[in-house]
1. A value of 7.7 was computed for distance in nm of label points 7 Å out along Cα→Cβ at positions 33 and 113; which of P, Q is the source structure?
2. Looking at structures P, Q, which one was semi-axes √(5λ) of the Cα gyration tensor in Å calculated from, given that it came out as 35, 22, 18?
3. Matching task: -8500 is the computed value of helix-only ellipticity at 222 nm (-39500 (n - 2.57) for each DSSP H run of 4 or more, over all residues; to 500). Pick the structure from P, Q.
Structure P
């Protein structure tokens, strides 16, 4: 009997030291004059006997409620990723990128065509892609990447390659600048057969994957931070009320874009052109993205939205008390 009591006391002592005092197993073993493996067995016995009960308490989250509200309001499928209030912008981006990578891997399959835009968020998504072998699939670049300082091919090319490797798919680059110097140059290039072939692939995409560009923020959008726009371009955008972009096509807060001068030189698909793609997936994280995201939703550019909880709350705050369905005007 004494032996049984003595072991129970030892188990209780080891469990108290490990779970309540946060003492490591090696230190417990040294204090109790036993091996580490014996301590490990005692802790296992403590859990099995019910002496120690481990429970997980989920932090309160409004993610499902906010997702439903966004879905109802804009007529999109919204996926809100729960994050803690203390999460940094980079942590929020990583969580959204991970969720997006898994969703895209679920949706993308053999004999499908995936169009991707380049940028900070898509680069993060590429780092989290699971490996999924497909057959006869293709990855196509949605917007040009060169500017007057760099070809942009390293950034966009690495991104395309990562998606191609993950899905065992062929890749097609879009060998044009992000913005032409003259609208007439773009019009001429669009008539070239080599460019027209890529444009046709973009139109036939089953999935388009992109993010939202914003001028400011702790994680600056690549188009604004990597020399794609001249100071004069920024001044024009500010004068015309631009809040951000989708695939380097600029938008006002109300979702309009058709009469913006810089868009005449942009090489990405407009929201109207994107509308031909059945599944248009937008991944967003960051407070600076809320206003341009609202604009993109108003423009009808998105069918599937993946965003972190804090960004979703910011978007929800802009909707006020409205519970209407369909695209917000």
Structure Q
């Protein structure tokens, strides 16, 4: 019988989470159903003193399936992270300096023996956009640059491209730009901050009409279903946050090939939960901060992704 675990989730403010679709809440519910202790902490509560990383404001949660009142929180406590069997960093981006600072503190905890997922160093080392450059055999034609001349040359060469900042999420500030777009200069100027900020440009993939596929890898195991985030009419972004419609479907052979190739490498780096973005068989992003879409896949295909996360945690914690 699996022993009872004490799990700490580092989250955005609890009152702002949407229980009907939040993957972190799905994981907490899955853990609670198995009798594990569920705790929560805000990132601002991470502190270090005399070699010990402490969470100030840790609260025990009683979670339930009522989306309108999904938790009751106990009294806040200051506890060393070593008091927990595992710590799950599930804070949403932006991946700013405060986020980086949190990874440094969590890395100190990990060096002291705390199990932290996703591994804080791996999270810090994996830009969710630039990480795809490690696997160019799976990507569409891509440019990473800050010089507007290089970006414009890329647009002229390909004729139809996607431009996006390296620190965005949820489809924020993503532009489709054609060579004859009268706004291309101002778009490039705005995104690249007049040549002072590096951005990513990618060949536009018309297969986006069939969805920007979220492919999940949990503890090195590829989830057999993806969530195709299909853009609404007149939109080029499939992100659910940008109004996309989520349809869960079985992986294609190409998606299985990509995910299967990356899975052992990413799990070896301590990345428990990974969300690949794949459009038309091309890898476009590797999400490692707080990948989502677990709830939609479970609801539409019956595959318990959150339960798989807890399976992997139980094995990792012995």
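Taken together, the values in this text are just the output of simple stated rules run on the coordinates, not laboratory data. Predicted model only: the values in this text are computed from it and were never measured. Cβ atoms are built from the backbone, for glycine too; each structure is taken alone.
1. P
2. Q
3. Answer by label: Q.
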